[in-house]
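Novice: Right after this note come the structures.
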Structure 1
Amino acid sequence: MVRFWRSDPGLSAFLTLLILSVLVLPPLVSVWGLGGVLDDIAFSLLMLGGIVAASERSRNMVAITVVIAIALILHWVDRDTSSVILAQWQALFIILSFGMLALVILGQVFRDGPVTYHRIQGAIAAYLLLGVTWAGAYKLVALLFPGAFTGAVGNETALSESWLYFSYATLSTVGYGDIVAHHPIARSLAVMEALVGQLYPAILIARLVSQEVQDRTSRRKG
């Protein structure tokens, strides 16, 4: 199992879990109240997969294990409470854990070797992880500064689909305008995410092409 999560196919499995826990199951929970337990399980497996993927380097594993363990505890505790303070801590550790997971996945994508479709899916997973990271940041700002956002924003104390929606709309620079950032920090975060959303694909393609050319060159010389 550990070897699988460290391998290229593990990147595809990670992407599948990420899509389920971030894009598929949350709307089912919000609209029909379905899939709540499945969403929590997928979220937990996603986090555990990130820990295993980071275990090749002991320093990374210790740091990520601590952060993710706290994030998981807060996630499960938040199921039974509506504490604003707890939601603030949860949002903070969402930012830390998913930001660290994005770095781990990118490390897996750019390690030595040929560029496979699994690695391309891993790059997509890293892109989605950036969206979740910013969603946590928006939620934290909204909790710390009431009125920082206006529009179709949910009142849930946990990380809700409203923030994921706004984050991915900003990351892809779609910007429907149904949620508006008013606080300076919120606006700065939105601008940074939009810039990352534009630069990430260009830098990623250039890096993957360079890596593939380098790998083919080394194989010819070998």
Structure 2
Amino acid sequence: METFSFRPNLQRLEDRLTPATVADIASAAAFLGRQSEDMEWMSHPSARNWVQSYFTGLYQDMMATLPTISDSGVAAAANYLASFAVSVGNEVGFTVVPPIPPPPAPPPDAGMVNTMPSLTDPAWQNLQNGIKSWDVKVGTGDPVATGDSITAYYTGWLAANGTKFDDARHPESPLTSPLTGLIQGWQQGMIGMKPGGIRRLFIPAAMAYGDQTRPGIPANSDLVFEIKLVSHT
């Protein structure tokens, strides 16, 4: 059996605590104080499961208790016991501190907005036929070319008043369509976009639905879109 080299002295810690007010901390300190003179047994394979369970629980209990402690001395004791649990885990060969879970993956339409962007922002750039574009984020990879099929998330607003008339946003599926099946404003305004990019388009009525009335779109309506390109072929 390997020698247990970690030799704490918990007597002072135990003496400072008042069991009537901090029973769990005092109990842990008392138990560990009794064990501190002979801790070799903690390294024995037969004790591993119990030792791991006890010290993992001790660490979690102390970390959960700390925010509720107002007495600085008691807080120091809880911090010490948490550190002690980590040290025992390192000595015996298990991890007491739970691994930090990775942050949740951002949604595939991350970076898009929910309200119509300002039409007076200087970021707008004039294209042909009255179309304007605003690249919020430039993607990577091959750019969209004339005649491609695209898969994209989008939101559409009426330029006159900012009313949303349509969207394809997460968790719904993105739009997939050949460019030739979309309005002229998309066919011209999407050219050059790269996957992962976010582009805003101002599309005059003549490049959208003209004098046609569509669901949610009056005749002769200028439109604003925000588009996040997923892929194209």
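Laboratory data are not the source of any read-out in this text; all were calculated from the coordinates shown. Everything numeric here is computed off the predicted structure, so don't read it as measured data. Cβ atoms are built from the backbone, for glycine too; each structure is taken alone.
Novice: Suppose you compute distance in nm of label points 7 Å out along Cα→Cβ at positions 162 and 186 for every structure in 1, 2: which one lands on 1.0?
Specialist: 1
Novice: Looking at structures 1, 2, which one was log10 I(q)/I(0) by the Debye sum over Cα atoms at q = 0.07, 0.14 Å⁻¹ calculated from, given that it came out as -0.51, -0.81?
Specialist: 2
Novice: Can you spot which of 1, 2 the value 1.6 was calculated from, given it is distance in nm of label points 7 Å out along Cα→Cβ at positions 50 and 66?
Specialist: It must be structure 1, since only it matches.
Novice: Tell me which of 1, 2 gives -25500 when you compute helix-only ellipticity at 222 nm (-39500 (n - 2.57) for each DSSP H run of 4 or more, over all residues; to 500).
Specialist: Corresponding structure: 1.
Novice: Name the one structure among 1, 2 that mean count of other Cβ atoms within 10 Å over residues 90-97 of 15.4 was derived from.
Specialist: Value 15.4 for mean count of other Cβ atoms within 10 Å over residues 90-97 corresponds to 2 out of 1, 2.
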